[in-house]
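Enquirer: Just below sit the structures, each encoded as structure tokens.
What follows is calculated from the coordinates using simple rules that are stated; it is not laboratory data. This one's a predicted model, so the numbers in the text were calculated from it and none came from an experiment. Cβ atoms are built from the backbone, for glycine too; each structure is taken alone.
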Structure 1
Amino acid sequence: MQRALKAWGRLDVLVNNASRFYRTTIGEVTEYAWDDLMNSNLKAPFFLSQAASPLLAANKGCIVNITDLHAERPLMDYSVYCLSKSGLMMLTKVLAKELGPDVRVNSVAPGAIMWPEGKNTLTDKEKQKIIERTIMKRAGTAEDIAKAVLFFVRDADYVTGQMLNVDGGRMLFG
């Protein structure tokens, strides 16, 4: 935070984007996995937001949290991840109430976004199944997420406490 302040003299936006994601089947969750996922997906955004809020308030800035469609719709065998993202969704609402009107706080919930090549563990068949369960019939891109974040930063002066699903309509499927 101090480096940003030193470089630009102010802080206008905080995007809490760092995240961990891996399988945590209920019967096999370790304390390490719990702490690892909660620390990166919920604890870090909380304390970063806490530290940034006075600087953001001075400039009527905003916070954008990157949640997940699985904050509302559980993903089988990823219990701790889903819990951490649900917590981040609630943190978005809590921060909006506590920091408003000086700081707007919203979240973007990606869905059907494929990992970059080399990091993707899905087979082509699994990817196609995900794409088929979207209205848009394509995978989302990093650019789709960036545009949603930019909307909250630049064009949403009267929006706070909201979660925008950027999932190609995937949430509409049961």
Structure 2
Amino acid sequence: MATAAPVSVKGFNCTANRTHPCQVYALYRAGFTGVPLDLAAIGDLFAVSRFMVEHANNLSTTAAPANGQPLLVPLQCGCPSWSSSSYTLMQYQIGLGDTYWIVSTTKLQNLTQYQVVERVNPTLVPTVLDVGTKVTFPVFCQCPAAADNATTLVTYVMQLEDTYVSVAAAFSVAYPQ
């Protein structure tokens, strides 16, 4: 089932009709963002193993993704006790030139927004990030509800050429007209 993107920078609401935590996926395009074009680097970015990325995409252990290849990255989605929104919380080590905005929009391909990163890291000063500082980046996700008639959901960032119909077709799901 297709689920619309969050309408705010808070992400998806945690609700009683959804079971948390759950396994979800994020769609990540290989090679677009300065992350090396290999499954180990992509796995490292999301703190999952290369094997998990291979398995989720039915790839061989020797496979190298093509530039721009869409990959499903398995993630654990939940509702942190301090938040009313559901996220996958991942740790990222700041590198030279990194900012919340750069990491959110490029390396994480808009799977989160910098305003949420600021909210979940209240003790860090966004304009004073030393190389090596560990920052929590909350990746948007949502667990399915029984009414969704789905076993898992995928966080997908709409592209300029996308329509709801084309995205639904790409994932082989029905789009309600």
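Enquirer: From which structure (1, 2) was helix-only ellipticity at 222 nm (-39500 (n - 2.57) for each DSSP H run of 4 or more, over all residues; to 500) calculated, if the value obtained is -12000? Don't skip to the end; give the middle numbers.
Expert: Working: 1: -12000; 2: -4000.
Traced to structure 1.
Enquirer: One of 1, 2 was used to calculate relative contact order in percent (Cα under 8 Å, 6 or more apart), giving 23; which?
Expert: Attributed to the structure labelled 1.
Enquirer: Turning to a different aspect of this structure: To which of 1, 2 does the computed value 14.1 (mean count of other Cβ atoms within 10 Å over residues 147-154) belong?
Expert: Details: 1: 16.8; 2: 14.1.
The read-out was computed on structure 2.
Enquirer: Let me ask something else about it. Where does the value 2.5 come from, among 1, 2, when distance in nm of label points 7 Å out along Cα→Cβ at positions 123 and 139 is the thing being computed? Don't jump to the answer; show the numbers that get you there.
Expert: On the way: 1: 1.6; 2: 2.5.
It must be structure 2, since only it matches.
Enquirer: 1, 2: which one has FRET efficiency 1/(1 + (r/R0)^6) of positions 35 and 131 (r between Cβ atoms, R0 = 25 Å, to 0.05), as calculated, at 0.90? Don't skip to the end; give the middle numbers.
Expert: Values: 1: 0.15; 2: 0.90.
The read-out comes from structure 2.
Enquirer: Additional query: Tell me which of 1, 2 gives 0.7 when you compute distance in nm of label points 7 Å out along Cα→Cβ at positions 11 and 51. Write down the numbers at each step before the final one.
Expert: On the way: 1: 0.7; 2: 2.7.
The correct label is 1.
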